[in-house]
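Before anything else, here is the set of structures, which you'll find just below.
Just so it is clear, none of the values below were taken in a lab; they were calculated from the coordinates. Remember, it's a predicted structure, so these values are computed and weren't measured experimentally. Cβ atoms are built from the backbone, for glycine too; each structure is taken alone.
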Structure P
Amino acid sequence: MKEIELKVLEIDVKALEKKLIVLGAKKILPLTLIREMLFDTPDHKISKQENLFRLRQEGKKTYITYKHGHKFKGHFRTNQEIELDVGSFTETDKLLTQLGFVHLQEREKQRFSYRLGKIRIEIDKYPNLPAYAEFEGPAAQTKALLKKLDIDIKNTNTLTVGGVMKYYGVYRKIVKF
């Protein structure tokens, strides 16, 4: 699957949420604790290629994701993403470890999400980081939505979550609520 996204850091969550609701956005994920574990090979082949391999638990759902082939076009980052539902966070962690993958980072965040047309808006909050929004969807529609939200595209970025954590000085630490 192709993923097209950008982020807006240090958002006013309540103000953004109000604007989204006025525009007709529908909440598709209530506030949920998300637990993630990042994996790599012992020689760090995945992260050296700036790819991502993670195990994520979102409520009762658990899945593994591999993101690769990132490209930048204008204000947007595009990734290829492969995602599979798995049954158990603990058992999948054991399996990946037995296969030789190593833990890079463990982190938790709180997230809630909206959808407006083809755009998914994720609002994320990590411990000790300001809240930020991620807009995922077609570039032209995302630009139009940003304009309606009074967000200047110049105030967006293409950082990964790891990039956001580096920006705030908490990268590679265990981040938990």
Structure Q
Amino acid sequence: MTETTARILVVFYSRSGTTREVAVQLGARLGADLEEISDPTPRKGVLGFLRSGVEAQRRRLPPIAPSRNDPADYDVVVIGTPVWTSSISSPVRAYLRRHRGILRKVAFFCTCGGSGSHGAFAQMQEELEHEPVVRMQLRQDDVGTVSTEAAIERFVEHVRAAAARPQEHPDRPAV
């Protein structure tokens, strides 16, 4: 499989726009399809911020719109989330739960105001019950800087390499 035949999907949720900005960059560099998770929950302003944090801490699953793309049709699915109180965002948790059985080869990225990515990545892995091929954490204030550009390029290289490898099946040993 060559880079041009690999199918990659970038799925993300963004409350403030930072995660969207990174997802769009990744999508362009990977030649990937983009899908933004749609959540009707009001999340603007201080009340929306507080609501989001409480949902994330309590691991609530908000209603999300049906997916436009079937993640089973892709070689790698890149999943992006903002970090809310050291947790994944509740819309991303709902997406992972919905597609748990078919998300096989994944890559994770998160954006955060400070720390907390370790907890968010652990929860994403817990939801899917397997590890990602690569993960990337970006601080919100660093998006668009030289160091972020280098991190994004390394992430893209790992995703491309994973997309080029054949899918491993649990009933067949890797060759």
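Odds and ends about this structure:
- Origin of the value 2.4, where distance in nm of label points 7 Å out along Cα→Cβ at positions 35 and 59 was derived from one of P, Q: Q
- Given 30 for relative contact order in percent (Cα under 8 Å, 6 or more apart), calculated: source structure among P, Q: P
- Source structure (of P, Q) for distance in nm of label points 7 Å out along Cα→Cβ at positions 43 and 67, computed value 1.8: Q
- Identity of the structure behind 0.00 (criterion: FRET efficiency 1/(1 + (r/R0)^6) of positions 99 and 147 (r between Cβ atoms, R0 = 25 Å, to 0.05), calculated), options P, Q: P
- Structure from which -6500 was derived, helix-only ellipticity at 222 nm (-39500 (n - 2.57) for each DSSP H run of 4 or more, over all residues; to 500), options P, Q: P
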